[in-house]
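Bear in mind these aren't lab numbers, they're just calculated from the coordinates by the rules spelled out. As the structure is a computational prediction, the values presented were derived from the model and not from experiment. Cβ atoms are built from the backbone, for glycine too; each structure is taken alone.
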Structure P
Amino acid sequence: MNISINAIHFRASSRLISFVKQRVTSLKKYNSHMDSVKIFLRLENNHLKKNKLSEIHVHLPGKNLIVRKRSETFEKSTSLAKSVLIKILAKSKQKVKSLKKD
């Protein structure tokens, strides 16, 4: 699985990059068919407190998933996006299992 992290409008620290990689790598246990994952960390130029956006693109065979979450920190927004992806991947795994039973 290829993982690429892009920081937009700021320079990401090595601690942030390792945190994001750790979170995304753990998604592999929910769906082993992931081809690649692209993460975009974007610092938005506005006056709001929640100006850190984490966007995760997951490429599966025949399907692309995109989840965007905004929060006060990149760590929190990445964790929120990961939890949404877990629900989506678990639901798609259940559909596949139910189709195989029929």
Structure Q
Amino acid sequence: MHQRLYAAIPPFECIEGCTDCCGPVPWSAWELKHAGLDAPPPERADQACVFSLAGHCGIHDRRPLMCRLYGAVEDLRCPHGRGPLVPLPAAEGHELVRRYKLANGMD
């Protein structure tokens, strides 16, 4: 199910070394297991993600849904203007989040 949701998100290239969008996000049990974690990572005092390491994501290929959506959806735009040529319409992005929450028993 996660892979199908991820496949619906258009890819794009971020600015090398930028981690401006990295912060606390929800994790499903499957995503935690896939990332080799027993529990969600602790929040840092600066609200940056613990996997944001020297301008790179330490788990980029195993990052959760919200990380994948950021910059790819009309209402989750990158502050630097990066994103796919055709971003997901907001309604489609919200539907992916709804399906994700429903499948993972999240409110």
Quiz item: Which structure, out of P, Q, was distance in nm of label points 7 Å out along Cα→Cβ at positions 18 and 90 derived from, given a value of 2.1?
Solution: Q
Quiz prompt | Read-out helix-only ellipticity at 222 nm (-39500 (n - 2.57) for each DSSP H run of 4 or more, over all residues; to 500), computed value -13500, structure in P, Q | solution = P
Quiz item: Which of the displayed structures (P, Q) returns the greatest value of mean count of other Cβ atoms within 10 Å over residues 34-41 on calculation?
Solution: P
Exercise. Could you tell me which structure in P, Q was used to calculate relative contact order in percent (Cα under 8 Å, 6 or more apart) as 33?
Key: Q
